[in-house]
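Alright, structures below, take your time with them.
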Structure P
Amino acid sequence: MSGGRTSTGEPSLVIRIRTDCGIEGWAENAPLGSDYLPSSFTGEIAALKELGPQILGLDPRSPAAISVAMDRAMMSGIAAKSIIDIACWDILGKAVGLPTHTLLGGCLSKESPAFSVIGFGEIPSAIQKAKTEVERGVVALQLKVGDDPIVDARRVRAIRDVLPENVKVWADANASWNLDQAIVFARALGQDITIPLEQPCRSLSDCAEVGRRTGLPVILDECVFTMADIVAAHAAGITGVNIKLSRVGGLTKARILRDAAVALEMMVNVDDTWGCALTTAQNLQLAASTRPDRLCAVDLFAEWTNPLISEIPRMQSNGRITAGSLPGNGFGQVNVEFLGGPLFQTGI
């Protein structure tokens, strides 16, 4: 990522909620290190230990009620709240025998387009990585930028020039530039090429100013947490939002933000900080219940990481994936033995 941030892997938080009727709800989130968002593995573990006793005895089939209880108990710990919320949706779906995407509004995108991430690197290497993903069937690429704007622009343009026109491409700076650098990138990119720019600057106001001065579509990610952020973004001319379930507090709140963005005619990416099989399944539930003409793409972590702790639907050769029809969050039996012993347990 930008700013010299690198990672070869991150530990995932995997939660299992057991009910008194024998239904189990599962969820996963992997905070992307301690230098990306106000979230970290150790911090969210601590939050889970504090939140657990607050929800014991409550009905997990009411995720909104659980969300309210968690917000009253703790102001921080958004990623911890998210996996509790997502596990409750898994329980709700299993309790009524329906996929979570049906409960979120119905299956609107029967085949969600997948996107892959191309990180930093020399131009020939970046081009080869992009071509490899497209050959696998991927129909959308997020290109990492956010360091030297001129060097980044050359790399992005070179990748765009060699890919088929039907492959969606956008550049993601992960909030790493100031306004000056973001404008330099847009100018260096050239006026004959239009590539959406994701979170070029830290603040919403600077990101919106980039869009006004350059004419490039701007997508927000790291600075969107609440409904107020979505409304302010639309008013400022922002055209899209990347919704990370763990950043906004889980499926309960992500659905509200997604519905608002769609109603405001904004484009939506469905994503998370990191993860594997369960994170991919969770992402697919929100993506499948999103209007196809407003859904840009969904991140499929299980397609890029191995091994998997559970079976989920796989990407097809056309670069799309279906959420499936399994009750709950859409994954098969979780391999508990593979996970090993629990980090901690909370119970009555």
Structure Q
Amino acid sequence: MPHIAAVATEPPPGTLSGQHAGSEFAPLLRTVKGQGLLERRHGWYAREIALNALALASVVTGVLLMGTSWWVLLLAPVLAVLSTRTAFIGHDAGHSQITGDKSVSRLIGLIHGNLLLGMSYAWWNDKHNRHHANPNHIDKDPDVAADVLVFTSEQARERVGFRRWLTRNQAWLFFPLTLLEGIALKVSGFQDLRRQPPRERTVEALLLVSHVIGYACLLLVSMSPGKALAFAAVHQALFGLHLGLSFAPNHKGMEMPDPDATRLGHLRRQVLTSRNVRGGPLTDWFLGGLNYQIEHHLFPSMPRPHLRLAQPLVRAHCRETGISYVEAGLVDSYRQALRHMREVGEPLRSQYP
């Protein structure tokens, strides 16, 4: 796997606005700010949240009305899509894209994460912020830590037993494994409660438990246990798959910083490790704006509807500074990610022809 060479010094710690004037990132930041692209879109997000809530309420009503029929299972894929939309809102709240008020952002995140999805907002925020600070850094990015999947040949060599078999076949297993992601997120949230301070733990736990009880009651009150189990299985599996489809193209198969090299500046650290996905309005909607991954990583607090407006500015700036700006079509982005995972497992497969 290629590593990024040390090509820039780390800027002084602090916010993006604290970058020194001579850095590669500072001119781009000034341009983006000058065009108002970091200003929040309260009205846009208010509509998104309201429409999503209305759609969720409609599905819940449909489940209650159709629960006695197996046709109710047709609502499970719809709920999976809406669950992913809910996760996108929680994601944006965690990045302060919706509002600059931390208390309001946390409230939005708790409602959309803990209460509506059963996914801990505090757990996700901690993990995701560490990812943003050091994307694809093998020692600092939790998203590329060795777990069910591995992302470097060094990680692969350490696998034994069943995990070794997983690594040999991880490219084929990636999307099937995402079917379990919806459940895995819930389990991780409950496990993380031990890390949280007492007051935060109490609020998070109450909302997580409320989600589980509310979800179980909705299904068991409206349908038989068999239908309820089938509905939950389809809903959670497709929810995990949709999340996997949204996050897989972003960094998998992109360059990984050498842990021993001098740290990169913000611009190169974020651009060289990220991949954009080309597409139109449908792609933007389906991937929740995460298809503009480069722009999102450069400006995490930028409102989602502004990411596409920032893209031409970022692309032009990367061209001027000689930094590779990677884009791919939707299908090709998955192909590249899976190719990388297959290459990581290749040495293990060659030992077992």
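None of the figures in this text is laboratory data; all of them are computed from the coordinates on show. Source: prediction; values computed, not measured. Cβ atoms are built from the backbone, for glycine too; each structure is taken alone.
Comparing relative contact order in percent (Cα under 8 Å, 6 or more apart) across structures P, Q, the highest figure is found for Q. Here mean count of other Cβ atoms within 10 Å over residues 34-41 was derived from just one of the structures P, Q, and that gives 13.9; the source is Q.
For the set P, Q, ranking by Cα Rg over 2.2 N^0.38 Å places Q highest.
Using FRET efficiency 1/(1 + (r/R0)^6) of positions 154 and 322 (r between Cβ atoms, R0 = 41 Å, to 0.05), single out the structure from P, Q with the greatest value.
By FRET efficiency 1/(1 + (r/R0)^6) of positions 154 and 322 (r between Cβ atoms, R0 = 41 Å, to 0.05), the leading structure of P, Q is Q.
Tell me which of P, Q gives -12000 when you compute helix-only ellipticity at 222 nm (-39500 (n - 2.57) for each DSSP H run of 4 or more, over all residues; to 500). The read-out comes from structure P.
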